[in-house]
Structure P
Amino acid sequence: MKNIETDMHSKQTVKKGRKRFRGFSFIEVMVVIIILGLLSGIVGVYLFDSAEKAKVDVTKTQIRGLETALDLYRLHNSRYPSSEQGLAALLEKPEVGIIPKNWNGPYLRGNNLPEDGWSNPYRYVSVNGKNYEIISLGADGTDGGTELDADLNSSDL
C-alpha cells in the first residue's frame with residue numbers, strides 16, 4: 001500500500017512540474033519575433049541591393065554580347081547596321097537602308113533580341129555605319145539618372 005501512495009505522490013509532483021514549464025511567456029515570444037524581424041530586415045536590404053547590382057552586371061554582359069554580334073555583322077558586310085535597321089539586323093536581313101549583300105545571319109541565338117536587366121529594349125544608334133552605340137536606360141527606363149537609374153552605354157564599358 002505504501003508503494004501505491006508513493007507512486008501517486010510522485011505522479012502529482014511530476015504533473016505540477018510540467019505545468020510550471022509548459023510554454024514560453026508572451027514577452028519571450030515577442031522578444032524572439034522582434035529579433036527575427038530585425039535580422040530579416042538587415043539581410044533583406046543586402047539581398048535586394050545585390051539583386052539590383054546583378055541586373056547591372058547582366059546588362060553589361062548582354063551589351064558585350066551584342067557588340068560581338070555587331071562585329072561579326074561588320075566583318076561580313078563592311079559596316080554596322082544603321083540606326084534605321086537597328087539591332088533587328090542581327091536576326092533578319094535588313095530590308096531598309098543599305099541592304100547588305102553578304103548578310104550571313106542570324107548573328108544572335110534565339111528569335112528575339114535580348115532585353116536589359118530591367119526588361120527594357122536596348123537603344124541602338126549608328127550614324128555612319130562605322131561606329132555605333134548600344135544604350136540601356138537603367139532601372140528607371142528614362143534618359144539620365146544616377147546609381148541604378150544611370151544609363152549604361154557600350155562606349156563606357
Structure Q
Amino acid sequence: MVRGGSRILAFWVAVSLVTVFDQATKAAVKELLEVEGASCPFIPNIMELRLVFNTGAAFSIGQGAGIIFIILAIAVLAMMTVFIWRNPEMPFSLAIAMGCVAGGGMGNMIDRIIFGAVTDFLCTTFIDFAIFNVADIFVTCGLVVTFLLFLYYDRKHPEEKDER
C-alpha cells in the first residue's frame with residue numbers, strides 16, 4: 001500500500017464505525033423518548049436516558065456557534081489524515097485511537113449539520129454532570145488513549161525529532 005495508506009484506511013474505518021454507532025444510538029434514543037426533556041431509567045442509581053439538544057459544545061459552551069464547530073471538525077479530520085499520511089511508521093493503534101476521536105467529532109458534526117444541534121442523552125444520576133452522548137465518550141476516551149500512545153511512540157522514536 002502507498003505511504004501511510006494502511007494506517008489511513010484503519011483511521012477511516014474507525015471513523016466510520018464510531019460515526020455509525022453514534023448515529024444509531026442517537027436515532028434509537030430519539031425514537032424511544034420522542035420529546036426533548038423526556039427521560040427513562042437506564043442503569044438504576046447511576047444513569048438515565050434524557051433527551052436534550054445542545055447547540056453548543058461540551059457543558060453547553062459556545063451555544064449557537066454550530067458553524068464554528070463544523071469547520072473545526074472538518075479541519076481536525078483533514079489534519080489527522082495528513083498527520084497519519086506523513087507518519088507511515090506510526091502504530092496502527094495510534095491511527096485507530098485518532099479515528100475514534102475523529103469519529104466522535106464526525107457524529108456530532110452530522111447532528112449539527114442535519115438538526116442544528118447535537119443530540120445528548122446519557123445523564124448521570126449519582127452526580128450532577130453534563131448530559132452527553134456516545135460521540136462524546138469516543139472523543140474523550142480517544143483523546144486520552146491518543147495522548148498516551150503518542151507519548152509512548154514519541155519516547156520510542158527520539159531520533160526522529162531531530163530529522164523533522
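What to note about this one:
- Distance in nm of label points 7 Å out along Cα→Cβ at positions 88 and 128 from the coordinates reads 5.5; which among P, Q: Q
- Looking across P, Q, the calculation of helix-only ellipticity at 222 nm (-39500 (n - 2.57) for each DSSP H run of 4 or more, over all residues; to 500) that yields -21500 traces back to Q.
- Structures P, Q were shown, and relative contact order in percent (Cα under 8 Å, 6 or more apart) at 32 was computed from Q.
- Comparing Kirkwood radius over Cα pairs in Å across structures P, Q, the highest figure is found for P.
Values quoted throughout were computed directly from the atomic coordinates according to the rules given, and no laboratory measurement underlies them. The structure displayed is predicted, hence computed values, not measured ones. Cβ atoms are built from the backbone, for glycine too; each structure is taken alone.
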